[in-house]
Structure I
Amino acid sequence: MRLKKNKNFIYIFVYLILSLLEFNSAFSETLKSFDIKGNDRVSNETVIMFSELEVGQNINTSLLNNTIKTLYKTNYFKKVNLIINNGKLEIFVVENPIIQTIHIRGIKDKDVYNQLKEITKKEEKYPFIENKIKNQVTLLNNIVRAFGYYFAEIETKVESNDNNTVNLIYNINLGKIAKIKKITFIGNKIFKDNTLRNVIVSEESKFWKFLTRNKFLDANRINVDVSRLNDFYKNKGYLLPTIKSS
């Protein structure tokens, strides 16, 4: 009885191996040609280059999956589909729209506007990717905060054009500029406040300080202040100072 079971097990095992080999061979072909469909701006040659495939190459499922990932990573396509039939690889793509122009609205401060324009202009004529726009908004927020507009609000609007392009509009409400009213040092500070104020870059807002921007609240500048205080205490012999800001 046990011998019969063992034989059945061997038959099943051999069948599974043969089936697996047959499955692998069914999804393994020699690439003979390309057929690109759906592309408009991106040429056939460029799509083939992006695919990282070559005629004469042995194609399998794993390689095709990697090709799909590679094409998506270019950011030029929002949809990719691959079909291989008798050695001909059909690549179907849907292109992402291109950012035609970027408009910045609501900014009267020329210095702020020019810096925002310089940053956003680099994204024009490139594919529109929603996640990248979110990162762009974060960058723009950091820039206006550096100018003291710590409570600015940025609204994004996308206008679609007929030629598969979009216009990107940033409506920005800077709000009131945030100034530093008071700087205090607490804890086991050892040194006087005036001494520590001379170490940091940030300054309290006073009516006579109309030229300096150090009186405006800026998270990056505060990080610099913490670093300078750390160096100051270390130079005074305090090797492991703990300094926090709020």
Structure II
Amino acid sequence: MNINYLDDNDQKRLLDNLLLIYSLKGTVDFPTRTTHSTVSAIDTFIINTAQINKFSITSFINGLSDYDALIYSLNIPTRKETDKVTYTRIVDKYTTSDFIYKISSESWDEVFNSSDIDFMFNSFHNTYLRIYYSSFLLLRTKRKNYKYNWITLGIKTSCKRKRAIFLMQRNNADPVLKQYYKRYSKILHNVIKEAKRMSLDEKIKKSDNETKATWTIIKDLSGKHHTLHEIQKLSLDGNLLTDYHEITEAFNK
């Protein structure tokens, strides 16, 4: 929100008053951005104080920019390892077509037959969500654990060294030190890039089918694992169907 929580200004007071209406509170009161000339705190965690009373928040220097990361901890029941699942909502032209069809077929009687604006909105909202959830299904997906064989001990050591140099130059206006940090970062970037390439080359060479292994790696890196063969039209009893919803219903029947 670009409001510095270290300064007692009108913007901060207005934000705090607005948050208090909903039992909310900003929790960061220490610098989250530090340079050789300024400190500020424009990043914050906003919590519901009516539900959370025990928490801790600390900064973490990530070595990526002048802004520190923030680590927020609170006591909540943890899920078992076996319970960790990922859900993905399927949104494509087929589900979108189904959504549009259901929306256009809805009468919306409860919305238009009332003069109470709150009731009208709630009716619209509930109907909209019912159709949305029925069209865009939430499916369970498996998590993939990737093993990064290219992360060697040397790369780990160099990353720690880069972080140390970053801390030195962040609060220092010395141009020589800043230039050294840029050179070190560029060299480390090239080393990591080459390590990744060598790791993938080794994986391909050790495979029984190099072509298949190559395409598997390409799909993994691009996030494309399945090819969708779309049906644009369907001939049924002499009629040509082009609407996705009608095609789907025809297959269902």
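To test your reading of the models, identify which of I, II gives 17.0 for Kirkwood radius over Cα pairs in Å, for residues 33-152 alone when calculated. Traced to structure I. With log10 I(q)/I(0) by the Debye sum over Cα atoms at q = 0.16 Å⁻¹ derived from the coordinates and found to be -1.23, which of I, II does the value describe? Only structure II yields this read-out. Please state which of the structures I, II yields 3.6 when distance in nm of label points 7 Å out along Cα→Cβ at positions 49 and 169 is computed from it. The correct label is I.
Which of I, II yields -15500 for helix-only ellipticity at 222 nm (-39500 (n - 2.57) for each DSSP H run of 4 or more, over all residues; to 500), as computed? For helix-only ellipticity at 222 nm (-39500 (n - 2.57) for each DSSP H run of 4 or more, over all residues; to 500), the value -15500 is produced by structure II. Source structure of the calculated read-out (FRET efficiency 1/(1 + (r/R0)^6) of positions 105 and 209 (r between Cβ atoms, R0 = 41 Å, to 0.05), 0.85) within I, II: I.
Here FRET efficiency 1/(1 + (r/R0)^6) of positions 65 and 129 (r between Cβ atoms, R0 = 30 Å, to 0.05) was derived from just one of the structures I, II, and that gives 0.20; the source is II.
Each reported figure results from applying straightforward, stated rules to the coordinates on display, with no laboratory input. Model, not experiment: these values are computed from the prediction. Cβ atoms are built from the backbone, for glycine too; each structure is taken alone.
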